[in-house]
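Student: Scrolling down, you'll hit the structures one after another.
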Structure I
Amino acid sequence: MNDKYEMPELYLYRELTSNEQLAINQKLISYVWDIGSLFNVHMKNNAKSYNLVKLTSINFENEATAVWVHFETITGESIGIPLDFLSKIELAGQEEI
């Protein structure tokens, strides 16, 4: 994927082409494999954001055609949210201590 690729809003995932969905899938998986990095997860419509989280897994559900993002907050809380409710996930610029 090109570094200049502008990631669309994640809640629009179902409306994207299969190539765009594949690019998002690859990016999300790379975030999970990026051990030690922390991310900011932004909800759509400027709802609550989760800052400095560690992405723990991405689940692709065929029957519901849903993608779930699972992460852990700095306080140890485990959260799973469907991609339909997320605006973006960005690198926080900090590493886990």
Structure II
Amino acid sequence: MEVGIPICRCGLEAKVVVSWTDDNPGRRFYGYKNYGRESHCRFFAWYDAPLTPRARVVIVGLLRKVKKMERAKKIERICWLCLLIFSMAIVWVMK
């Protein structure tokens, strides 16, 4: 049996959206086609089955590690940029 894309209350095909909440990280759901842009249709239906408690803990932990690494990378880029600017200023002053 093939299941089609659900139709929202507005008569439009629902779109698949990904939840990134701590309760449902990475879990897909059907939402209003203009989800996030217009809010007059509140259509909602889960696409994926619920996550197991262990999967939820693992995914949330991985997401936190990724965010931490992204912050560290951003700080490192800022430090290198500051070092470059400082070095260029020293060279300019020494002329």
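Student: With distance in nm of label points 7 Å out along Cα→Cβ at positions 61 and 77 computed per structure, which member of I, II shows the largest figure?
Tutor: Details: I: 2.1; II: 2.9.
Going through I, II one by one, distance in nm of label points 7 Å out along Cα→Cβ at positions 61 and 77 is largest in II.
Student: Something else now. To test your reading of the models, identify which of I, II gives 32 for relative contact order in percent (Cα under 8 Å, 6 or more apart) when calculated.
Tutor: Working: I: 32; II: 19.
It must be structure I, since only it matches.
Student: For structures I, II, calculate distance in nm of label points 7 Å out along Cα→Cβ at positions 13 and 85 and state which one comes out highest.
Tutor: On the way: I: 1.3; II: 4.9.
When distance in nm of label points 7 Å out along Cα→Cβ at positions 13 and 85 is calculated for I, II, structure II comes out on top.
Student: Of the structures labelled I, II, which one yields -16500 when helix-only ellipticity at 222 nm (-39500 (n - 2.57) for each DSSP H run of 4 or more, over all residues; to 500) is computed from its coordinates? Each step should come with its number before you reach the end.
Tutor: Values: I: -5500; II: -16500.
Traced to structure II.
Since every read-out is calculated from the coordinates, none of them should be taken as a lab result. As the structure is a computational prediction, the values presented were derived from the model and not from experiment. Cβ atoms are built from the backbone, for glycine too; each structure is taken alone.
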